[in-house]
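See the structures that follow.
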Structure I
Amino acid sequence: MSKLSYEDKINLYNDKKSGLSINSLSKKYEIRKSVVSYLLKLIDIHGFDILRTNKNKVHLKHEKQEAIDRVLINNEPIWAVALDIGLLGDGMLRNWISKYKENGYNIVERKRGRSTMPKVTKKKENETDKEKIKRLEEENLYLKAELDYSKKLRAVVQARKNQQQKKK
């Protein structure tokens, strides 16, 4: 599959308006039919300005959360939500959802810029047994709290899903 330029996308749209079928456009531009139909709907909704991308658009955390909630809680189709918010492809939203599920239903922002080495807390070589037990107990308490939080969050999401299904 080839990446389309701005001019190719405009030509594709104009070709469709002049009467070519989605199958013929797919063969002409060497892209999948689903990409052609998505692109046509995107231009119909947002106009040609949505195609002008000089640099990558940064999506805020709350925007991502709204889009993910529309798919997971409101059971809206991924492609419909992606079209509505103006993503150039529904694959980006699919990635957001998979990362969201991988991270225990939390949105994790990707760090930008130069990466630095993480600070590693060194274990004291001459740590006494009491200090070691205290450190491990604190770590255990933190991990238990984190686990309880993720369980409660999953329960809330599941309850919302069940509530939505009962309404239908």
Structure II
Amino acid sequence: MTDALPEGVAVDLTIEAGRWPSEDELREVVLRAIHACFAKADLKVLDNSEISLLFTDDEAIRKLNGEWRDKDKPTNVLSFPGSDPNDETYGPLLGDIVFACETISREAQELGVDFSDHLSHLTVHGLLHLFDYDHQEREEAELMESLEKAVLASIDIDDPYADSALVADGG
């Protein structure tokens, strides 16, 4: 199923595996986060661009994490950019974002946050990765995390980094 955003971006949503909420519920959560991200961040895209979202389970994302990042463990979200980060405008294939159900559910429970709020955060996080935002170096992490916080605040979601160190610092 594809939903068009005002920015001319289509979102292709696929549920492959895992015990996810209904497709309609997922669509509502992720589109709200994506809309907020485009509204708050200066993300320049070509007309008729597309983002692919894959909702799967820990086993599938563990395999992807091993193949692409040499980490033989599940993770919450993986982003696979489809555009050249040297271009000023991204598209038409913005990339793929893959989510792992069990990891996201477990993290939301451990953090004491709503599943949909955590999924919103990871949607914003994954989308920013498609636009070459990163958190490996301290300066990059500060920029990315401040943008994530601003986007999430715009949709009334609390700061997900309030009680943690920067990812670049091992947080």
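Odds and ends about this structure:
- Structures compared: I, II; top value of distance in nm of label points 7 Å out along Cα→Cβ at positions 34 and 138, i.e. the largest, recorded for I.
- Origin of the derived value -14000 (helix-only ellipticity at 222 nm (-39500 (n - 2.57) for each DSSP H run of 4 or more, over all residues; to 500); candidates I, II): II
- Kirkwood radius over Cα pairs in Å - structure with the largest value, from I, II: I
- Answer label among I, II for the case where distance in nm of label points 7 Å out along Cα→Cβ at positions 50 and 154, calculated from the coordinates, equals 2.6: II
- Ranked by relative contact order in percent (Cα under 8 Å, 6 or more apart), structures I, II are topped by II, which has the highest value.
- Answer label among I, II for the case where distance in nm of label points 7 Å out along Cα→Cβ at positions 18 and 146, calculated from the coordinates, equals 3.1: II
- If distance in nm of label points 7 Å out along Cα→Cβ at positions 74 and 106 is computed and equals 2.6, the structure in I, II: I
Read the figures in this text as sums done on the coordinates, not as results from a lab. On a predicted model such as this, the values are computed, not experimentally measured, just so you know. Cβ atoms are built from the backbone, for glycine too; each structure is taken alone.
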